[in-house]
Structure I
Amino acid sequence: MSKKRIIKFFSLALVLLLAVTALAGCGGGNDKKTETETQTQTQPVNLTVWWWGEQEAPGAQKWMDETVALYQKEHPNIKIKTVLQSTDQLVPAFKAAAAAKQGPDIQYFWGGVWTLEDAWAGSLVPLNDLIPAEEMKHYINNNERTFDGKQWGIGWYLSGNAIAYNKDLFNKAGLDPANPPKTWDEFIAACAKLKKAGITPVAAGVKDGWFGGWLWQLLNKQTLDSVDDIKKAAVGESKFTDEKYAQWWGKLKELKDKGYFNNDVASLDYQQGQDMWLQGKAAMVFGNDTFFPGWIKQMGVDKVGIMQVPVYGTGKMADTITVTAQGWGVTSWSKQQKEAANFLVFMHTPDRIKAWYDNTGVLPADDRFDASAVQLPQMKQMNEWYLTKPSLNMENFIPSMLEERGIFPGVQLLLSGEKNAKDAAALTEKAIKEWRSSNPAALEKFKNWIGK
């Protein structure tokens, strides 16, 4: 995923709450729907979908409009209203809706904690009784949305991370585009050659925080064996200042001290950093594969290479490719939970799976997808990595407060030269202690999440 800092916008919740209340007629009500209350095929049903995705998977809007039209044609008594949320309002708008118990019937969610925090808050219903197990088994990354033996959401499309590089700039610096660096030492040597040739090695922007989260999960995971390691640090069984969790800060500082990021990295936001690479102003970018098809179309298939994040660590997750599934949940206040779940199943029908890929070039989160349809070599490579060496996105297994108050500012301050690696690690430990102190109920949920 492609991910784009929004938690700071929670202060807007009261304003959004009023707006959500005004939209009440478009969504569910206060009463939880029971199985015996399911609407008949002839009664009018209104479903509201709040979603996000066009931002990182261009073509998603066209697919959504077509999918809604086809579903409504098959179910003439059902009318579906879709609302594309902005990145900054996706989470706070839903928090306001949850507080009012009014709003969407179907909500878009990132994986892991981004889904489960709302499930723990009582805002979602488990889908086990709404979607047959035989159907749900085909959905990829269900484990990110499973808690207490229940499935609280489903995947829609896959979002993975790799480094994209400009083959022309590699050639200019005397590097072999067919053999990109695989180890950290090789990566540092390649950056040195690029810089000597007058080329910015890595494009980035951390002003809005999001890219800091990417760097953290891609580099920090290399010293870990599983997502349980990060959960244990979250609940206090380990510290984020321990070498196992802090070593990555030194790698980031090495890149900063040697001048391998663009000089304005601290003043550009996430998207501006990505655009800088796309414009040919840097050789490499830590990218989201949901953007790759569009980048390749713009630059040319022979101009873009992809590589894994170079390995420095010895943890079991070191030589893996991060992949998550962006997806959906059904709200607890919806009066049309069964109909909402049926629409989600429709999204996973063979025609809709194929249409998703045809419209976006992004891999769907369904094992029934015919991978022979993938033509771009870069996306074929991503799919192969997903099948052979996948790992989960670490951002989905930590409290959101840790990113907001620890990781995001830590990366920003380090790259602006205001903090060193030790201080940045201390900031994350301070943030997680604040979270544990102010969120005892969520802390217990995290403890129960370990090993599952």
Structure II
Amino acid sequence: MQFRSFMPKTLFGRMLGIILVPMILVQIVTVFIFYERHWDSVTRQMAGSLAGEIDHVVRQTGRQPDDKRLELVRTIAQRDFGFAVIFSNGAILDPIGPQVKQTGYAAKMLAENLNRRLNFPWLADLDSAADLIAIDVQLANGVLRILAGRKRILSSTTWAFLGWTMGSSIILFCIALVFMQAQIRPIRQLANAARQLGLGRETEDWQLSGAREVRLAGRAFQAMRHRITRQMSERTAMLAGVSHDLRTPLTRMRLQTALMPQSAETAALDKDISELEQMIDGYLAFAKGEGREKSVRVKLDQILEQMINQYEKLKIGQLAWQKPEMHVPMMEVRLQAMRRALDNIIGNALRYASFAEIRLKVRDDNLYIFIDDNGPGIPPDQRADALRPFVRLEGSRNKETGGTGLGLAIAHDIILSHGGELTLKDSPLGGLRVTILLPV
């Protein structure tokens, strides 16, 4: 398995990793050095000092102290070391239990130093009291208990150091998180604007922010969007002007043919004029496929139901509609353009087939529309040409059997402008399947 498979997929996650990994490594190394050097050294010194003071008190007490000696030892222990001394006359230590009632490095160091210094049996209890350590020493006539503060062996600097280390790391991480969010925000704005433009939706300029490189990329994107928008508007305006200019002589020609004596030649000329007008209308419709129509939020299953009802009223072929079983989410589309695309595809299916079926599915944040028919279909080697403008797979130019070769091209152009895909495949009904994929 490659290392990159464990890497975060988002830029924010990777930036977070770039900050967190070195920070964690530094903290681990720092804590390791502290425990290995400072804490180990301090613990050894404190355990040795405590064991030496206990040994001094035991030596002052003697093997078999009397009351006067015990009183003197209590005074010395309290004055010089802060110990409390209790003597239990006639008591005997339990030889079976452990010498130290606690596990840990500090208890281990204390046991080593007491074994090295004391010549009497002893037991140490580091758990019974929260703030005290009890060391019992077996003398000849009883047990001498020495009570010392827990801080004499457990250094408080350990927790202070750990607290400072963790606290400073959390503070630095929060500060880095705020700055990273500020740097990621303009990149997300740029990505969202690029996605909206790819889906054919309106995008507004935004206030550029972030690093110099991010602002440069945002400025370049906005300039590109303006150029694309201007080019689309100029193309549509130019084609509308061309269409208007061409219609004028065609109108004069149609008027002249109407005034001429009707014959086979005038009928053929009138037919050619009608075909020219149809070609101009088709070309203009193709150019307007990327027009500036505003996007609206709709449910495509409802749009399809409305269109199917209209086809059924016109009684153009047999059309079946399978309602989606799952919820169909709202999505932004240019409604008239999408209607034109669907109408072209359904119209082609009903023109060349006797039966067509429409299904809609939602899968993985994508919406799929399947339009199947039982017609002759399109050979696989000609399907790419079928999506090109002004390409008719039918050899004739009879407007009764086909148009100008723009129906599928217009639909393909509109679907692409919405960020989707249109593909042609074999249908289970024996004809052609048109699959439309649209991102929700």
Computing helix-only ellipticity at 222 nm (-39500 (n - 2.57) for each DSSP H run of 4 or more, over all residues; to 500) gives -12500 for which of I, II?
I
Across I, II, distance in nm of label points 7 Å out along Cα→Cβ at positions 195 and 307 reaches its greatest value in structure II
Among I, II, structure where distance in nm of label points 7 Å out along Cα→Cβ at positions 107 and 179 as derived comes to 5.1:
I
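Here Kirkwood radius over Cα pairs in Å was calculated and came to 31.2; which of the structures I, II was it taken from?
On the way: I: 22.7; II: 31.2.
Source structure: II.
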Have a look at I, II and say which one yields 0.70 for FRET efficiency 1/(1 + (r/R0)^6) of positions 59 and 227 (r between Cβ atoms, R0 = 35 Å, to 0.05), as calculated.
I
Out of I, II, which one gives 0.00 for FRET efficiency 1/(1 + (r/R0)^6) of positions 91 and 427 (r between Cβ atoms, R0 = 41 Å, to 0.05) as computed from the coordinates?
II
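No value in this document is a laboratory result; all are computed from the given coordinates. Note that the coordinates shown come from a computational prediction; the quantities given were computed from them, not determined experimentally. Cβ atoms are built from the backbone, for glycine too; each structure is taken alone.
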